[in-house]
Each structure stands twice: as C-alpha cells, then as structure tokens.
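> Each in structure tokens, the structures are laid out below.
No value in this document is a laboratory result; all are computed from the given coordinates. Note that the coordinates shown come from a computational prediction; the quantities given were computed from them, not determined experimentally. Cβ atoms are built from the backbone, for glycine too; each structure is taken alone.
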Structure 1
Amino acid sequence: MTTVLYILLALFVFGLLIMIHELGHFLVARAFRVGIHEFSVGMGPKIFSKKSEKSGIEYSLRALPVGGYVSMVGEDEESESPDAFTNKPVWQRILVVLAGPMMNVVLGFLLMLVLVLSSGPLASNTVGQFRDEATSPSYGLEVGDTIVKVNKVRVHTGNEVIYEILQSGYEPIDLTVKRNGETVVIDDVIFPGFEAEGVNFGQPDFLVYAEKTTFASLMKHTWFRSVSTVKMIFDGLRDLVRGRYGLNAVSGPVGITEEIGNAAKAGFTTLLYLVIVITINLGVFNLLPIPALDGGRLFFLLAEAVARRPLNRKIEGYINMAGLLILFAIMIIVTCKDIAGLFVR
C-alpha cells in the first residue's frame, strides 16, 4: 500500500511539473492568438479528453507521465491561417518556446523560497568551528574566515560552500577568504573525502555561523540556492561526459519515482528539494539545443531571426524526428536500467 502511495505521489509530481511547463507554452501562445489543437499532459494513449465548445481546444490526459505537449496550428504543417504558429513573428514564436522551460525555472525559484523559509537558520559562508577530524586548518583556514571563492567559483551562502567542496574537494582546492578586511588565497587545501557508488567527493570539515534572517537574506539565499541548483545540473552533465559518473547515475521515470518515495520518507524538506531539482532540471534541460526539445526549436528560431528567413521545414522536421528517436532510445535504456536496479541491490 505504501509503494502504491509513493507511485501516486510521483505521478502527481510528474503531472504537475509537466502541466506547469505546457501551461507556459499554452498561455503565451494564446496571448499571441496562436490557434491550439490540443493541450495534453502525458504521452501515449488517452485516458481522458474533453473538447471546449467555445475555443475548439481539446484537453487531454494521457497514460505515460513522461511528457506532454501543446499542439498548435501550423506548428508542424503548412498553414495559411493567420492564427498559425509558423505565421507569427519570429520573436513571438521564440517567447512561446521559452515560456515552458521558464515556467519550470520560476516554479523552482518559488518552491526554493518555501524551502528556505522552512529550513530553519540560514547558513552563512563564515567558518564557525572545525570538526574533530578537520584537515583544512593545517593548510591555513581559520575560524572567522568568510569563504568567497572555492577554486574559481564565487560563493555567497553556506549551502554553496558545502556543495562546491563536495563537488571539487576530493582533490586539493584553492579557497579565497575574507579575513580581517583583507582577501587571502589559501592554495591546495585538502579536505577529508568519501566515496559513494564509486564516485569520490570532498567532505567539509567545519561548521558555519548562522546568518540573521531578514527579507534581504531570505531573497539572497533563495536566489543563490536556485542558481547553485542550475549549476549542479551542468556540473552533472559535464561529469557524465567526462566519465566521473556512469550510467547508474542517470535516472528515468522509474528511478525518479523511487527517489521521490525515499525523499517522502525522509521528510517534507527533502521531498521539496527533490521536486525543486526536478522542475529546474526539466526547465534547464529543455533549453539545451537538442533536436525535439524546446532548446532545439529555439535554436532554429534564432537561426531564422539571424538569417531573416525561415529555414527548410522538411530538414528541420527530419532533424527533430531523429532527435526524438534518440531521446526515446535513451529513455528506454535508462528505464530498463532503473527497473533492473529494483531487483538487483
């Protein structure tokens, strides 16, 4: 029964984030008077469908919670209608395409504000005390140092400091700190490390002071934790390409469903943070210039804006179809890996 509840929770999360994404496309398209055939949450066979008598738009719920779409007039076919997507000015089409991913990013920012408000004291980037096993003091880090850079990455909150040390601290790293009004660079600091699923991480060996909670500090932590989450996505993609992470680090719907269940067991804030990561990931990933994603379509629209003429729609269609097939193939591989992982521990 508990497993069923977690699956229902995961379906709710997927459905909500997909609906928010597609709602962005839908609302901006409607604002520019683009004709809409269908607004669908999910892919595959229809579970529920209702057509509006007033607008003629069909609203659908489909079986597979792995996507969704807004089918617009003239989006993938030639049309003489002034309401066709392809006949709208290129800047309007760019905004329609951008609206979906940006809705996910904005939702992530708003949920991050809720997370920051519910997480208790705000972690500053000033060292408060060292743990018993600390190694960084022997390299020059001191209590009272305000860490402003980890390697070349500027940090503003304790959460950013911790993430950057986890991400890079398995090797010697450089810390830039503010000490007694002066900027001090501490080279080649070695932190304790640990290994998880074959991947090495650094371990912060100090605690930080709490920061006074004000409206300004809440906004600062919300903003920089959101930015850090976006950076985490690109760090993950880079490390995946470099081979630091293997295929086991990539999760599809099955793996994410399991993680949502684990997060729900851990508590509200853990679940909320996972939802934030998923929605920001959905927004950012969709902006990558990959065919069949919003970013791929955006690339073609920007090329059209520069060239001041439409690109060959047949060629664009072939590229998008190839990209879609590749994405489906990757999704099938990752899903099979996730299902196998449920039985092999």
Structure 2
Amino acid sequence: MRILQVSSPLQLGGGEIHVIELTEALRHLGHDVVVIGRRGAAVKPQIEFSFLNSFDIGTAIRLHSLLKREHFDIVHAHVARDYPLVIAAAYGLPIKVVLTRHLLYPIKSKFLYRRVDGWIAPTKQILETLGPMKPRKAAVIPNWVDLEKFAYKPRAPHRPITLGILGQISPHKGHDDAIEALRLLGPDYRLHIAGKGQDDYIAELQKKTANLPVNFAGFVALPDFFDAIDVLLVPSWEEPFGIVILEGMASGIPVIATAAGGPLDILRPGVDGVLVPPKDPRALADAIRSLDDKREGLIRSARQRAEAEFDIRKVVPKIEAFYRKV
C-alpha cells in the first residue's frame, strides 16, 4: 500500500513518537509511506505544508492537489488539529481516510466526519467516545512498546525504595497525590519525578516537598530513569493510554496506576500491575506497601503480557490489517 501519514505538531511527544515508529514499522513491512507535516514538525516530514490551524484552507487545498496528483491508498491523521484538513482534502477523491483518536474527550459530531472511512482507538474507553459519530469502521488497537529498546532487568529494590513518576508535570497527572502518599509512607521511601511542566506549578510542588526526599530530575533518558527507580507510579486522575506503563512493564519495574482510562485496558489488577482509585493518596500508599510480597510475580507477568499484547512487531500488523479492511 501507499500510505500518507499526517502529523503537524512541533513538539516531540508520545503521539509523535507513535507516528515515527509506525512509519518505520510499515516501511519494514514493505509499504510505501510518506510523512507530511509543517516545517520543523517533530516527525521530520518529507512534505511540508503550513498547517496553521484546523481551518487552514490553503493547506487543505494544497493537500487536496497532492492527493489528486499522487496515488495514495490511505491517508492517516493522528491529532485533532489535522483531522478537518485531511477530511476536507480527501473529499471527492477515492483515497481512504483513517483517523487515530488518542484522547478521551468526545469529538463533537460534525458533518465533516461522515467522510472518515475508519477510526482507530487505543482503548475501549476511547472507542466509546466515538459512538455518537456512528463510524463506518472502528477498531481498538493499542499503543505499543518496542521491546528491543527496553531491557528486562528485574532486581532487588534500592534502600530506601525509590518511587518514580515520568511524564508531563501538571495537576491532572496526580503528582500531589504521590507526594501525599510519600508523606504517609515515611522514611523508607523516596520519590523521583522526571519530566517537564509549567514552572509555577513545579515551584509549587517543590515548596510542598521541602522536607521530603523528593528529586525533580527534569528531562531524563528512559534507561536512566528505569535504572533509578523501583516502582513506577502513574497516579493520573485520568489517563487516555499511558505508554510509560508499557515501558515499565517491559523493563521489569512494577507498576501502580489509577483505575481511570487507559490503565484499565493495560493492567490486570494483581496479575501484572496494581490499580488504585484516582485522587486517593492513602490507597496509593497502601498499594506501595503491599508490593513486597507480590513484586516478583507482577514483574514476570507484566513482561510476558508486554511481549504477548503490546510488542510493536505484533501491534503494527493489526494497523496494517485495519488499513486493508478499510
């Protein structure tokens, strides 16, 4: 197949890494894949258009001309700001339009979306938000982890035990809850926070943790982060998916996440991870204390599940098959 991947964001995040890895994997499977985005886009596009916003008529016209001139079987967009432009550009043409929805927020049903041939949702919860649009075809296909990039290294925990949070530092990610859980746990634990966020919010957290063993590491390389921690915490109030969960599972780090959104599809409670209610520091602290007896079994089962369900070499062929179905 000849496939056009569309991704315009300038910042490199999980969604952009998703497009980059998907492109590489599809090419490895023998497909002709072209990437389009704006100048300076994180995905390093081969074709650059302005993509000023969702109503950039100039980009829609240029993209329509490209689709009319070149033969593509599939055009696949991954972020909401690109959806209207891709749909408008495809009107009147035989190309099939596929959209991946990564967020839990419902899309307002619009006439434009009737042109979409297929939707991909990484979780059942996201798929449910698409229901009002009555999609022609839709499938739950999870995000993935490249197991070759994450060595499985189970080991005895540090002393004190190091808890870790990785990702965007913002209120809905539950850092406050993790800090309160640490306060309840006492001196045998410490907290390692990696990632970036608004300076004023980080300063607020630093003030709250002045007398606690908390390290704000900023941006870190993933192998270094997983080497430094003993338990991965994902205390988000709501998490659309949570790729870091897969990375922890692959690396031999036990995962405790909130039972809201993506973690419900990824972790089987008590089998390959632990789920707790969101916004409940005491439940989080209790779950951390309870890990000692089941740590080894959780780690082993989590790696096996990552290999069976979330390895990129098993997930991308499902997207390939969905393209063919569309």
Structure 3
Amino acid sequence: MEHKERLPVYYSDYLQLGKILSAQQPESAKEGVKADDEMLFIIIHQTYELWFKQILHELGIVRGIFNQPNIHNNAPDIYNSVHRLKRICGIMEVAIFQMGVLETMTPLDFLDFRDLLRPASGFQSIQFKMIEATLGLNYEHRYGKAYYMSQLTPEDINKVKGAEQEKSLLVLINDWLERMPFVTNVAYWEDTTDCHFWKKYRTAYANSLSEAELQNLKIFDSIFIDDAAYPEGRSFSANASRNALFIMLYRDQPLLQLPYELLNTLLEIDESLSMWRHRHIHLVQRTIGKRVGTGGSTGAEYLRGAADSHYIFKELSELTSFLLPRNQLPQLPEALINDLSYRK
C-alpha cells in the first residue's frame, strides 16, 4: 500500500492564528469611541474561555475513567486521573494570576466601553457553568437559580442542561468509593455486620475530643455508625464517606496513596475555584463598586453569594473533623495490610 506523504505543517496554520488573531472586535471601535483597554478586556476573557475548554477536556477524560465498572486502586487510570486533575489546578493558578493583568485596567478605563457591552456578561459563560455541573454542582444547590440561565440563548441552555444530565465527577467518585471493601470484607475482619472497625475507631476518636468538641460524636455516629440517622441531602453515601475517611486515615499504605492524592486534588480544585471567585469579587468591587453587572446581576453581591455556596466537594473537606493522629489509629489486620502493600 502506497504511503501518502503528509504535507508540512506550518505554525500559524496549525494554531489557526488567522482566526484567533482576527477574533478581537472591540465594540468601541465600531462606535468610534476611544477605549484603549477594551482589547485587553477581550483577550483576557477569550483566554479564560480557552482554559475552560481545556478543563472540560481534562474532566471528560477523568469522567471516562471513572465510568468504568471497576478500577484498581493502583491502576494507571488512577495515576492518569490524578495527573489530569492536578493539571486543572495548574490551570486555575494561571487563571487566578491572570486576574492581576486585568486589574491593570482602572475603573475609568473600563467605563470607557462598559456600557457598550450590555447585556453581555461573564455570567453567560456556558463553559464555566458546564465545568461546575461536570464537577458535581447540582442545579438545586446553585445560588440565584432563578437568574442562572435567564441570560442564555436556547442553544446554550440546552448545552448546560446536557452537562447537568450527565453523571458528574462527584457522583462517579461516590460510586468508586462505595466499591472499596476495606471495612466490609469478611476476609479481613471477624465481624463485618455491626460496624466493627468504626465502633473501635469511635472509641479512640471519643477519647481524643475536648469537652467543647463532644458534639462531634453525634455527627460522627450519624455518618459512620447509624445508617438510619444518616443526614439527608448529603452528596456522598454512608459507605462512600466511610471509605473516604479510611483512605485519609491510612494514606501511608502504598495502595491508598494514589486514592488519597485523588481526593486531596479534588479539594484543591474546590479551593482554586473559590480563590478565583473571591479574586473576581475584589476585581468587580474595585472596578464598578456597587453598580449592577452588565448582564443585570447584582454584581459583587451575586458573586459573593455564589462563592460562599458553590463548594462541590465540601463533604470531603469536612471529614478532616474526624481524623486521629497516626499513633492513635486502630491497628489494621495483617491480611489487609498485606493487600494494601506491594508485598506478595
């Protein structure tokens, strides 16, 4: 079979620079208004959208991995997932730093063209809404639900709803955690029918609490002991919460190191998104004060409400309330230690 010779690849053609570099069309120029900083404003937001596209690409790969029925804790897939989630953290670091470049535009510079943008708004970024939905932010938990999709076109509404209907990463991580047999496998424990490990752990945990912390026991029991009292509305099931805490407690075991890195990186993503939102709040306050957003939102007030409520993996972060020092952890059965190690 004759091999077809590939044509040489040219830099600007490969990157589609003709399209990208002609995609900045300031509204001020169309109106004959002098607004020198509108170019910066456009490029910053276009760059954000490119980064959002990359984040969705990475999340799509990770979701594909966790859609599998079984994933070994030491499999390349787990490493690949951690690697890609850490890349998202790196992208968010750039996104936060990039806000500083936008802050070189003064309030007066922005007012030169701001009114020409109405009703366009960053609130109409469907990619960012899709990132939140893909990670696991449910519509019911969104701040300002009535306004959430009111400014979008029907086509974009369908895209966001499509992302919301897919299994989110949060749901997939819950399913993955539920399948872990660390405290339910009869091969490890003499008694798995009565929360044997967790009752033993509860005793050690109770002994570690100060008098002011004793109320934590009631929460501990509802999450880890009494399934009938499990709090309603939690995103992670009782078994998933138990296994997540187990991973955090025994993360030094070789087979749990990657799962721990995975959970910790999810918390880093939440933290990065929060930092980006709060940096955005300060930018908006500094630039427009108490004025409403160009899309009709309450501006900084809306952003603050979203920042305070849009924590996707907060249930994982809350598990740190129930940690114990290593020297107080219950000793694991030898069979389980062997299976969590690389020993044969």
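> Looking at structures 1, 2, 3, which one was Cα Rg over 2.2 N^0.38 Å, for residues 126-165 alone calculated from, given that it came out as 2.15?
Only one of 1, 2, 3 returns 2.15 for Cα Rg over 2.2 N^0.38 Å, for residues 126-165 alone, namely 2.
> Kindly point out which one of 1, 2, 3 the value 21.5, 66 was derived from, the read-out being Rg and Dmax of the Cα atoms in Å, for residues 54-189 alone.
Checking each candidate, the match is 2.
> So if we calculate distance in nm of label points 7 Å out along Cα→Cβ at positions 6 and 238 for every structure here (1, 2, 3), which label has the highest result?
Greatest value across 1, 2, 3: structure 3.
> One of 1, 2, 3 was used to compute mean projected area of the Cα convex hull in nm², and the answer was 21.6. Which one was it?
1
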